[in-house]
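Participant: Presented below are the structures under discussion, each in the form of structure tokens.
What follows is calculated from the coordinates using simple rules that are stated; it is not laboratory data. The structure presented is a predicted model; accordingly, all values stated were derived computationally and were not measured. Cβ atoms are built from the backbone, for glycine too; each structure is taken alone.
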Structure P
């Protein structure tokens, strides 16, 4: 039986285990990336491992999240990362060079390679034929130290693409359609591979839009084949030598096949407050819009901004007016290359003439770093997440759309199906071709120094190294310090926006855990910790979805959280919990979720013994209600040892250089 693209890349990089779906395996990582919101803590974790230089083929740090520099903390963090990169053999992309995923696709991604990034949208690299996976910073740092990355061998969704996208329909509508089919939950342990005749109709930037927002499905990653379209893109980037052909075998098999006829798609929109709350634009057209934001790592490429610019220019030329006067239109390009390319072609002037607010080449509005909409606003955006409160305004509704739909809304002032721009307003859909040669200027990417001894790593007062956790106790005894519902995201657990500047200072950042859910949580949890009372979090379905931010485990660990009990836990967050010594547990009977409440006193007798004996099951006693609730865990031998020892930092300090098979833990 032939292999699909996922299997080919995993087989080539396999270092431990075997390609059996559901079993733990380990793969070699070729490339890594940090970004500045997760990178400071990850860099400190790398330093704690005592490795003198990175051991990957290529590693890079991007400054793209905290570029506004709200106080000295951000600038200090950036200086720390710049000097860390020079010292330890890592490239450094300066603020203003662009969003990590866009720049990496343009300049550094290579078909057939593996990429591990401390950002959940690292799967963007799948658009160029990589197995690109988002993970917690500690996992990325371990890969930089030369260790393999452990994951569950995936099952593979094969998305069979046929047909060709109609005018005014684009790649964003493809992934929104898939989200309407698979939703944001229930896809842990899967990867997505796109195949079929429709693939060749999509450019690399379009493919990258699809794999980028595949993160919202909860799958490990998504990938396209590397074909002649990929080769053309790399040639235009001056990197044709990086191209390799990577196609599924003619008899390749998939665990489940999903059919999507591109020709039948229409403009889609994800309604507040989840990326899978998808309907057609026609179903909500006419709603008054207060703000339009175009950009983010999902839709900020040359292709996307050129479409917006040409449509806007045609409108201005025809009607003598720009965007609707009552709303703000924000455009955030993905990279310096994008800005210079569209400027060369007059598109930047066209956008400014129509009335945009030009944002820096950074994550910006997508992560709540500026451009918070007004109260009760309807904000139409091209980014990938519309979680409650993520925009910076709790009462706002965020609608996720394609660039085509976004510009239609900006021009008319209401939610508008972009096909109406042609049928009602007489505009033609732009006939766009990618450049034969992109503007290439890598001066804002700093290489590491050859002699590390010449670099002193800068450490400002906001750089506070993480504290290791205590080993897992024999008995967990405490209380349910907070109970939350379904689809709790890492944004709910650890806010971004203006709180980002504390990412390198865990004691300070921990003050804001669950800030938007229960502002008293952190104080109560810390008081419990001081009294020796263990904190337990109870959640519903899909707990920990969204961002890869390991602080959503690291800060609870600091506050004394020993276990998370939920119906389901998302992949990256589960890995982060394990890495920081927090036990991930599941209700054996999901209905038992209703038998426990916040504030209940609980105990889990012999929790440590259950892990040592790998029983897969333990009992939580609800002392308040006088009942017992059976729980399950599913941990590999490696994961059990990490939790028992109190997390990966303890493992690195006590057993550095040893394989997990050599680690023996006594009761």
Structure Q
């Protein structure tokens, strides 16, 4: 049976500055998927790299030559990914000779097809994005991504007939090319507003790939960069035929180019479309967008030197719900490392290893009769089908949750069985075998996410990694001589200033203390002891919450089901007539008309904020926290300090008169 191939790519990074933790998140996710498929036995190709052309690079490099500058920066990116144990198959640079030659050939193919023509382009341009924006896309002439004033540029240019392929592109996106669902819907909405032809050359600077038929023009940086996904595997040769189509992993600021422009280019060139385009969220640092001006662009290498690669990999993959925005801060990293890695996984390995050395001369013992408790642990280890389904649906954070549920069960089994107290040596041997075998399985399951730690666990148990998922099955014949017990993760103290900083931040801006998230109402029950209350089940993406709500007089259960409501999630839990409520639904009220706040197209779990503020909730708060916050309505939107509330790009809506009070 032939081996299945798996091809995954990241967006190639623009090296106008050194790599930071935001770049690292995407590379870690891709590396985890690549390793996952290696454990499946697939033939894997993982492509990443740097996007090295364009006006921004030329400006940043000055007075040095651009090639000298990008050569230095490419090394910096490679060193960062090596520190994080990211193992790519090829590091693609758009200054590589094979890339340039293949780009020119594909451009010529599209030109000869009649899909490229010459004209003059005038429009609002952002150098940082290397992209033009329409007046509709740019509020008050500002870049929607970088919030900088756009330049009005006019220059001769070649254009790609993207509009010619609008129908085919829309069909592909609607059929599931783009994930997650919210990003697909966002792309469809933009497509439906109209697709214009795209300027694909520049003549005002020279740092780029010259056009084959007109060397006075260089290729538009996006037209050049996107082609790396096929040039990196030698289009149209045997390696391309072996691995294509790809899974593209990228950030939401690149969504339009990968979901619309790239498919149009491929259709024109006669190349099959990618398998999937998965668009993940942004990463902030301490609640603020990563930027050089704020000085918060954390160097991954420095972070690895301080905390270790696996702590960072685990935190980013576990803490940030797949597809959503997420925040990185060192206090949360330390808390996760202490609780999940040191206390849970590390302690399980340490206790098991010490006991086997003490009671079994350092050798994995031979089990005897299995009790119902042992059989239950064996049953709990059979989670691979669930993990496969979650990973196939790009729910990597839930994969880790599921694995850690099993680790929790192993710790409970240890506490319940108390092998250190057992006098029956056969029973003791069976319990210790069950723990060692469970750890062997765990080492395989966590290897894609935490390869160094997985290999350390296996080594301490006298085993070897990497293995295959088919080996992650509980058997009764595992043998091994254990190495001397070593601490897997060291617990760390939280920074002294952490809590004080949190409290000061909340006092300066009370909204910052709130954690508001989009939740989907999945079940509506009547409160058993209160006629005016519903008990609602809310899906938050990574968890399900039960809340009590007094919305009953204004909505039937059918009207509430499926609504994407705004839920206050870090409100201190309260008990209403015997039912605990973990959160509060927000609604607007005017003239005895009450309507819930909604964001119909936002993903469950998405944080709600407003422009200029990324909420950084860290502590549980009481209802009094809402007293200093005044939310009102205008034109069916919700305003705070005259700024509309948003769930990422989606406005929070409420169908009610202006001037309603939100509570």
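Participant: For the read-out helix-only ellipticity at 222 nm (-39500 (n - 2.57) for each DSSP H run of 4 or more, over all residues; to 500), a value of -10500 was computed from one structure; give its label from P, Q.
Facilitator: Q
Participant: For FRET efficiency 1/(1 + (r/R0)^6) of positions 431 and 479 (r between Cβ atoms, R0 = 25 Å, to 0.05), which structure out of P, Q has the highest calculated value?
Facilitator: Q
Participant: Follow-up. Using the calculated result 24.1, 78 for Rg and Dmax of the Cα atoms in Å, pick out the matching structure from P, Q.
Facilitator: Attributed to the structure labelled P.
Participant: When distance in nm of label points 7 Å out along Cα→Cβ at positions 319 and 447 is computed for each of P, Q, which one produces 2.7?
Facilitator: Of the structures listed, the value fits Q.
Participant: Separate question: For which of P, Q does mean count of other Cβ atoms within 10 Å over residues 47-54, calculated from the coordinates, equal 15.9?
Facilitator: Source structure for this number: P.
Participant: Work out the source of 15 here, i.e. which of P, Q gives that when relative contact order in percent (Cα under 8 Å, 6 or more apart) is computed.
Facilitator: Computing relative contact order in percent (Cα under 8 Å, 6 or more apart) on every structure in P, Q gives 15 only for P.
Participant: Can you spot which of P, Q the value 5, 25, 35, 25, 9, 1 was calculated from, given it is P(r) over Cα pairs in 10 Å bins from 0, in percent, for residues 55-422 alone?
Facilitator: That value comes from structure P.
Participant: One of P, Q was used to compute distance in nm of label points 7 Å out along Cα→Cβ at positions 111 and 575, and the result was 2.5. Which label is that?
Facilitator: P
Participant: Which of P, Q yields 0.80 for FRET efficiency 1/(1 + (r/R0)^6) of positions 15 and 199 (r between Cβ atoms, R0 = 30 Å, to 0.05), as computed?
Facilitator: Details: P: 0.50; Q: 0.80.
Going through each structure in turn, the value belongs to Q.
Participant: Comparing mean count of other Cβ atoms within 10 Å over residues 327-334 across P, Q, which structure shows the greatest value?
Facilitator: When mean count of other Cβ atoms within 10 Å over residues 327-334 is computed for each of P, Q, structure P gives the biggest number.
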